[in-house]
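Dropping the structures in below, format is structure tokens.
Only the coordinates and a few stated rules stand behind these numbers; no lab work does. Just so it is clear, the structure is predicted and the values come from calculations on it, not from any experiment. Cβ atoms are built from the backbone, for glycine too; each structure is taken alone.
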Structure P
Amino acid sequence: MKRFILSLMVAATVLAASASAVLANTGDVTDPAVLKQLAQTANATAKYHNYRVALADGYLNTSMCVVDPVAGGMGVHFINIAKIMDPALNVTEPEILLYEPLKNGGYRLVGVEYMLAIGGPDAPIPTNPPPAPSLFGATFNGPMVGHGPGEPPHYDLHVWVWQPNPNGTFAQFNPGVHCP
């Protein structure tokens with residue numbers, strides 16, 4: 001039992017150190033409160049480096065890797081429908097996990113995405129949408145229509161907590177993320 005607890009402590013220390021290493025590379029974020037929130041996000045999502053854990057926790061693999069030939073990639077979105085339909089936004093509970101597909105068929109966690117639905121599936125953007133929310137001191141992008149069948153109109157915010165992004169921690173696309 002002592003060995004198990006020691007192993008857990010070592011694993012937690014390694015995860016915290018890796019989160020700090022990623023956050024140290026953000027560069028564009030200097031506010032200590034935002035850095036603390038980003039560390040909370042990294043700690044809460046570290047378990048999703050194993051994409052099978054994300055699937056077990058209710059995230060669905062959309063299978064499509066999103067990339068823009070100029071701006072870079074977003075990767076494959078693993079979405080949690082229950083979280084998308086819940087209007088609460090929490091830095092430790094992202095609605096979407098972003099993965100870069102690997103040649104061996106696996107996935108590498110690169111970031112998270114927060115989403116606030118402002119209508120039902122496949123609905124148009126409301127005539128008078130609510131104001132854009134913010135997390136980490138960053139305002140969400142949108143409003144925008146859903147990107148695929150069944151997706152609601154929404155606001156979203158990408159957070160590159162696991163893959164540094166030269167375009168910024170909260171940029172939509174990351175030139176360091178690639179699709180096959």
Structure Q
Amino acid sequence: MVWRIVCIFFVWIPIAAFGQEKIEREYRVKEKEAPREAREWLNDAFEGRKRVKWFREETSGKSSYEAKFNWEEADYSVEFDLSGKVEDIEIQKNWEDLLDSLRENLQAYFDENYRKWRIEKIQLQFSGSPDDLEDLIDEDEMEGILSRYEIEYYGEGDDGKNLWEGTFDKDGHLIDKRVIIIPPADNLFF
């Protein structure tokens with residue numbers, strides 16, 4: 001009995017030290033399965049866009065819908081709550097696309113906190129009210145918009161080697177981070 005308690009203690013402490021974890025499952029859904037409000041908002045905000053792929057996402061106990069598409073030569077992802085209210089807009093970015101000062105701040109963070117690191121994905125994230133987000137797309141207006149960067153990266157440091165999701169402010173300073181837990185696949189690959 002004591003041995004079990006000691007084992008649980010040593011397994012639980014590192015998990016608690018990491019803070020949050022992100023466990024994400026995403027699966028494709030048909031457009032008609034997405035909330036009507038989400039489809040209508042997307043049609044109003046992104047007039048002229050082509051094909052949209054809709055997904056249902058389960059992330060650490062939270063459910064949402066996500067629309068993914070290419071628009072004006074960029075990959076977009078728009079997240080909606082279950083009722084269809086827009087939550088945020090993400091645009092995929094390359095390291096080279098970032099301002100020099102932003103890259104310098106990000107690199108300083110990674111170099112100070114990890115022996116080895118590699119960026120997997122960078123997304124510029126915009127959040128705000130549905131009307132403000134639509135104005136951002138239609139009129140390039142930033143009033144009422146919060147912009148951040150969501151970066152997935154592998155980092156090897158004192159707390160081990162993990163896949164992380166970090167949220168950084170517009171200047172490249174860490175807001176928070178969490179370990180990404182990749183659930184096992186339901187399929188066997190041969």
Checklist outcome for this item: The highest value of distance in nm of label points 7 Å out along Cα→Cβ at positions 93 and 125 among the shown structures P, Q is in P
Checklist outcome for this item: If you rank structures P, Q by relative contact order in percent (Cα under 8 Å, 6 or more apart), the highest one is P
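Out of P, Q, which one gives 1.8 for distance in nm of label points 7 Å out along Cα→Cβ at positions 149 and 165 as computed from the coordinates?
Values: P: 2.8; Q: 1.8.
Computing distance in nm of label points 7 Å out along Cα→Cβ at positions 149 and 165 on every structure in P, Q gives 1.8 only for Q.
semi-axes √(5λ) of the Cα gyration tensor in Å computed as 27, 18, 17: which structure among P, Q?
Values: P: 27, 18, 17; Q: 32, 23, 15.
For semi-axes √(5λ) of the Cα gyration tensor in Å, the value 27, 18, 17 is produced by structure P.
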